[in-house]
Structure P
Amino acid sequence: MDTKCKYQEIIKKILTAEAEYRGSIPDNYNSQVVFDDVNGRYLVLDIGWNGDKYLHTTPIHLDLVDNKFWIQYDDTEEGVATDLMEAGVPKEDIILGFRHPKVRQYTGFAVS
């Protein structure tokens, strides 16, 4: 299996598990996953109602570009980067896109 297909499987497994966990929390919203293999975009969406306020958030946004995971947004407790590494993804294939390019060299992850 090539790296791209392997990485697509890894991210789908991680995001599906995260959405299932978020969906198990007793609130009035549900979590959905969005997979776009053609463009390399992967999201978890929380949609629903929190009391009288409508909720539509993206707690996780990842892009897969040139066989590297770009974490664009991560609002999880443990961090998606941790999940990726536990699944066997090396740090040099993970980019913290939400960190300013000047700071990325100090994160211990890939720069770009």
Structure Q
Amino acid sequence: MNFENLAVWQRATGLSVATYKAFAMHKDYGFKDQITRASLSIASNISEGMERQTSKEKCQFLYIAKGSCGELRTQLYIAKEINYLERSFADNCISETTEISKMLMGLINKIRES
């Protein structure tokens, strides 16, 4: 299974692109670095995991991606509250992290069953 064909990877990549664009001109470099790294980590760990040989390895990286998804969601909540992001944009991204997390759990369960 090519990771590029996975809807969860495609959505995670889109979320990372949106996060990078939203913070492209931001001056809080520490926050910008942290939130963009978390967003990049999700899709990166999905692809790395799916390139691994064993189910155990695949799941390990998918769990890391899921953890990064939670990290990003927390940072989005904070960015919204301190007015680094428009509320509607932040809320949409928060919803997307919730959906991606659910999709990751579904993929993990599918891999573990096979």
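From which structure (P, Q) was helix-only ellipticity at 222 nm (-39500 (n - 2.57) for each DSSP H run of 4 or more, over all residues; to 500) calculated, if the value obtained is -8000? Only structure P yields this read-out. Taking distance in nm of label points 7 Å out along Cα→Cβ at positions 39 and 79 as the criterion, the top-ranked structure out of P, Q is P, with the highest value. Match the computed value 26, 9, 5 of semi-axes √(5λ) of the Cα gyration tensor in Å, for residues 15-54 alone to one of the structures P, Q, and report its label. Considering all the candidates, the number was obtained from Q.
For mean count of other Cβ atoms within 10 Å over residues 47-54, the calculated result is 9.6, so let me know which of P, Q that is. Answer for the origin of the read-out: P. When relative contact order in percent (Cα under 8 Å, 6 or more apart) is calculated, the result is 16; to which of the structures P, Q does this value belong? Derived from P, not from the others.
As an exercise: FRET efficiency 1/(1 + (r/R0)^6) of positions 63 and 87 (r between Cβ atoms, R0 = 35 Å, to 0.05), calculated from one structure in P, Q, equals 1.00. Which structure is it? Source structure: P.
Of structures P, Q, which gives 14.6 when Kirkwood radius over Cα pairs in Å is computed from the coordinates? Matching structure: P.
A value of 2.3 was computed for distance in nm of label points 7 Å out along Cα→Cβ at positions 7 and 31; which of P, Q is the source structure? The value was obtained from structure P. Looking at structures P, Q, which one was mean count of other Cβ atoms within 10 Å over residues 71-78 calculated from, given that it came out as 15.0? The correct label is P.
Readers should treat all values here as calculations from the given coordinates under stated rules, not as data from a laboratory. Everything numeric in this text was worked out from a predicted model, so none of it was measured. Cβ atoms are built from the backbone, for glycine too; each structure is taken alone.
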